[in-house]
1. Where is mean count of other Cβ atoms within 10 Å over residues 133-140 largest, in which of P, Q?
2. Given that relative contact order in percent (Cα under 8 Å, 6 or more apart), derived from a single structure, equals 34, which label among P, Q identifies that structure?
3. Just checking, which of P, Q has the largest value of distance in nm of label points 7 Å out along Cα→Cβ at positions 45 and 189?
4. Tell me which structure, out of P, Q, gives 12.9 once mean count of other Cβ atoms within 10 Å over residues 37-44 is calculated.
5. Of the structures labelled P, Q, one was used to calculate helix-only ellipticity at 222 nm (-39500 (n - 2.57) for each DSSP H run of 4 or more, over all residues; to 500), giving -12500. Name it.
6. Can you tell which of P, Q yields 24.8 when mean count of other Cβ atoms within 10 Å over residues 109-116 is derived from it?
7. When mean count of other Cβ atoms within 10 Å over residues 69-76 is calculated, the result is 15.2; to which of the structures P, Q does this value belong?
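We did not get these values from a lab; they are worked out from the coordinates using the rules stated. Computed from a predicted model, the values in this text were never measured in an experiment. Cβ atoms are built from the backbone, for glycine too; each structure is taken alone.
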Structure P
Amino acid sequence: MIQLIQRQWKSVCRWLLVGLVLGLMASWVVGGALCASANHPVPQPNDLAVEPVSFSSASGAMIHGWLLQTTTNRAVVILQHGIRADKSTLVQRAKLLSQAGYEVLLFDFQAHGESVGKQITLGFLESRDSQAAVEFVQKRFPGKPIGVIGVSLGAAAAALANPPLDVQAMVLEMMFPDVVTATKDRIEIRLGPLGRCLSPLLTAQIEPRIGCGLDDLRPIVAVAKIKAPKLFLAGTADQETKFSEARQIFDSAAEPKLFVPFEGARHQDLRDFAPDKYKQAVLDFFDTNLK
């Protein structure tokens, strides 16, 4: 009887070991897919007269973007897209800002669109692209005030820039608080609340894959050091960055700051979700702070 129990226990242990190994292998594959580059051609918009531009970044990439100029003498706004997206997803925002008289720069982060890179780094290298974009605009339009709109990853990249971006206003849309919380939220969406305990299988890969620590990917800490005026936009039904987390980020941010909730919005394009509200919130904010 004892021998039978021992054999069964050994069999269970073997299967547990096999399951653990397979789980680790699967998580490594998933982690690689999440960080894999998202490079692809990005056709220029037919209904927008953009100038193709490029500039080098400390991320190691040559950044490719579009510049939209106006005949007015207002400020410049830099647009930063979300993860696995590209500058074309920001065209409608560019039109909105251009019609209001702002110069606009749209660009692809490293490892996105036409800006070649080895892997997506969740804001670590992308923050250096943000710095490079600001420097490009400062050289192209010396003396003009600069604003930034960052969407999700784009918001995190803007917030994580070190030193803080030399800009006069920032719009941060649907920004995650830190990479650990972001990972847990996204696992929960797919596997339910108990899936949150699996997050270490992915977050443990960040340093060997990306070359930075978890503390380097905490926008909720970084916003406390940004003195420029900040407008935070968040959807109340967002499950990828929960509304309570968005409020925590806002509470942690340095003054001056403003928070605008979008009732019923998920982790989606807020400009498409509520065009009039988005237009009023963003243009009012820039009109006040970009003078």
Structure Q
Amino acid sequence: MELSPQEFLDSASKRITLLGMSGVGKTRLAFILRSQDWFHFSGDYRIGTHYLDEAILDNIKMQAMQVPFLRDLLQSDSIYICNNITVDHLKPVSSFMGKLGNPDQGGLDLQEFKRRQHLHRDAEIAAMNDVPKFMHKAQEIYGYKHFLNDAGGSACELDDPEVLKKLAKNTLILYIQATKQDEEKLIERAEKAPKPLFYREAFLDKQLERYMADNNLKYVALINPDEFSRWIFPRLFHARIPRYENIAKEYGYTITTDELAQVKTEQDFVTLVAEAIARK
């Protein structure tokens, strides 16, 4: 969506897609805007509650069936399991994604890991394709004037030009660029608490081959899941940066995390977006 700064400021209905690594401030911004007539569409929430809901529950049930006490209750329909996913609590999604490596350390074998990665990619594409539909719902059903699409950190990895074209047609794409200091903080956070992540298959294959060679490992089952996650995160971070930048260059606009940190109100944000449009 191409607008002049004044056209954006004058628009009665502002529609924005946020792109950037997890941890750059998208959720904080959404919290500010939710109380100011903005509908918050979370791509990760849509993935977890709709497109991966059944797969997530099946994974939880599979784990529960390993416990005799719970197995008997499940088989007799005495209990049921459901997700309690919220916009601010998406752990069931990450637990389904899992980590690659030694099953005795909670890891997944390569085939199962890739299967879940493919499911997540398909779900994320579907969630982003849902944006126009939810824009309509937000306005016509719920009465919101403005729309914020909080895309997941892996949205730059989908390799689906049609998704980007659809988002650019219907929303103003805004890339939140991490500063060097933010980069260090995000990498440090990933080292302390490694989390499951989405990887493009070509990227994963290349990095996995290198990791196993460097560590003289013959089998994926010998990988320590947390150690691999710590090792690969900085490489993933730096691989995503040019992808985000290319999307912003072709389809959208860029602000920095330092600029976003100064946003305290809706008006601060609207002014910042207008400035980003003006300097492109």
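1. Ranking P, Q on mean count of other Cβ atoms within 10 Å over residues 133-140, first place is P.
2. Working: P: 15; Q: 34.
Label of the originating structure: Q.
3. Numbers: P: 2.5; Q: 1.9.
Result for distance in nm of label points 7 Å out along Cα→Cβ at positions 45 and 189 over P, Q: largest is P.
4. Numbers: P: 12.9; Q: 21.4.
So the calculation was done on P.
5. Numbers: P: -12500; Q: -17500.
Matching structure: P.
6. On the way: P: 24.8; Q: 15.2.
Here the read-out was taken from P.
7. Values: P: 15.2; Q: 12.0.
Going label by label, the one that fits is P.
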